[in-house]
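Structures for review follow.
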Structure 1
Amino acid sequence: MKKRVNTYLAIAITTMCNYKCFYCKRGGESISKTEETIPFETIKGIITLAYENGICNFRITGGEPTGVYYFGELIEHIMNLSGTKVRINTNGFKILEYLEVLKKYRARLDVVFSVDSMSQYIEGIHFPKFLSENVMKITKILRESEIPVRYNIVVTSINKSEVKKLVLKAVDELHVNVKLLDLNKFSEYLGYKDLVSGKKAICLWEELFVPMSDFYEFFKQISDKSASEWTTGMVGKAQGIPMSAYFRGDNWIQVKDSSRGAKYSSFCKSNCNYYRLGNCQEGVFSLFLSSDLTLHLSGCKNEDIHFKLDNSDEDYIKTAFSELLELV
């Protein structure tokens, strides 16, 4: 087995979520828009085959993964494979129910919290993922348990005014790392009140989008040092959108800035119309298993390299992993 040190498999185990953030879309990170959860026995088998193909790093997401009944067992299953690591993307919904399993494997996992604002409402817009007393309580419990924590902040024109204060609160007081992300361009969003799609979705994206360059001077002022290309080790520097980082004390602030472009494979450049037309934002950086059991590259819309793994035999699944791994 060739171990893929800088490659991970992200898995949207469910499309269900307890929040409906205006900048999200149906299905969350999954390409599926149907309400569904991957069966436990199915996901265990796919993870084992991914591992046999050299993948040792896994990111568990959704929807909200901690709301899935087998979440704790899933972490145990992955950790029973030698040398594996897990990243958990959550809004904190039921994370403390799994504190013991997180503590057990704290040297090989981290928790990524979605926290977008200091306030629950800004300009009358609801931010479910705000820095509430409960979120701070959960953060402190995780940190006291020596579980690495990071806050992901999706920056929009609405919460922009609170980002600097939120970053300093996270780094200086709660002692967690931070990642800022600019808003992905989707063909639909859940919207402020109702689902918006098509041209309305593009208009909403234009209204909400904030360039990360608006914060660079601030980060220079508050950081001890910086790096123009830096990763946490789950992906290589030659993959996806280049990430910059700013270091302050024992913590760091990472920035995902889509305006810096992205890195693509030769397959993308020669075979993909989405790339030719400038409709691919992510580049090539990780494998993704959506909740409908479609294996693809993260953010990739090219159905020529989408592999449907439901009702597939082991040989087909291994071939799917092998072909996609050639691209990253």
Structure 2
Amino acid sequence: MSPSTEGFLSTKHLLGIKYLTKDDLDLIFRTTKEFKQVINRPIKKVPSLRDITIANLFFENSTRTKLSFELAEKRLSADVINFSAASSSVKKGETLLDTVNNILSMKVDMVVMRHPSPGAHFFLSKHIDANIINAGDGTHEHPTQALLDAFSMMEKVGDLQGKKIVIVGDIMHSRVALSNIFCLKKLGAQVKVCGPPTLIPKNIQKLGIEVEYNIDKALAWCDIANVLRIQLERQDIKFIPSLREYALYFGINNERLNRLNKEIVIMHPGPINRGVEITSDVADSDHSIILQQVENGVAVRMAVLYLLANKRGLKH
């Protein structure tokens, strides 16, 4: 059986959290709860998207997101096409639009895409009829990661209205940070970012958040710390003197947590640079909900796929 949750998203695409309403978020989270029950049953598959064809287009490397989407699609009984730019005609100079149109000519209904260029998904949405889901566009947005992060937080601490959440690390190069900020603000949370000044974008306070450069003060303030990876592959110049120095001043370890007079929740979207932004003893501790984030990723992506198909009239 499919989830009983009825309702429609306000948009036919998931281009970014920026374009979703609070009602959209609530609908996605209600649907995620039902799909989480489904994937914990002995028979984990439902026929909700039978005869729907979904193309996964990854123009950038991905392990977690790609596997999570693929598993979500198969749990929904969709037909899946996987496309990797590394072994495609993109290498021969084919444009993004030509590539996608060639794939759509195979009667694809939905496109899940990761692309290095911010706005690539928005561009495509103006030119093709299929539903588009943003699986990450450059340093811009990563909406399904923000949805699974927020869902995981709510499972742990309840309603996020008024909760204090700090996002720690490489804010400058992170698409996760921006999507999290948009999502958490829509859910009524108080949000701070924390990291070295070189990794905090100028004017980020305009998004209605605060900046803290002292990790110990940030941890003392927050209920939840969402710790981001230092994205060396996106840095064409050095933004920090060394990983060792970053770990010394901003790394989260047991010594820092033990100095707090309270318990906080630790999150990380992965992959983790263990010993840099977070130590193994913290990542694997009772403070951490990192593995719950991974599990919730499949349920959130099932919900998004199901609701977009519902919006389009594709669902059986």
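One of 1, 2 was used to calculate log10 I(q)/I(0) by the Debye sum over Cα atoms at q = 0.07, 0.15, 0.16 Å⁻¹, giving -0.26, -1.42, -1.65; which?
It must be structure 1, since only it matches.
By the measure mean count of other Cβ atoms within 10 Å over residues 67-74, tell me the structure among 1, 2 with the highest figure.
2
Suppose you compute mean count of other Cβ atoms within 10 Å over residues 155-162 for every structure in 1, 2: which one lands on 19.1?
Of the options listed, only 1 reproduces it.
Among the shown structures 1, 2, from which was the value 0.25 of FRET efficiency 1/(1 + (r/R0)^6) of positions 51 and 139 (r between Cβ atoms, R0 = 30 Å, to 0.05) calculated?
Computed on structure 2.
Which structure, out of 1, 2, was helix-only ellipticity at 222 nm (-39500 (n - 2.57) for each DSSP H run of 4 or more, over all residues; to 500) calculated from, if the result is -7500?
1
One of 1, 2 was used to compute FRET efficiency 1/(1 + (r/R0)^6) of positions 259 and 299 (r between Cβ atoms, R0 = 25 Å, to 0.05), and the result was 0.95. Which label is that?
Matching structure: 1.
If distance in nm of label points 7 Å out along Cα→Cβ at positions 147 and 163 computes to 1.8, which of 1, 2 did it come from?
2
Every number here is computed from the coordinates shown, using simple stated rules; none is lab data. Please read these numbers as outputs of a predicted model, since none were measured by experiment. Cβ atoms are built from the backbone, for glycine too; each structure is taken alone.
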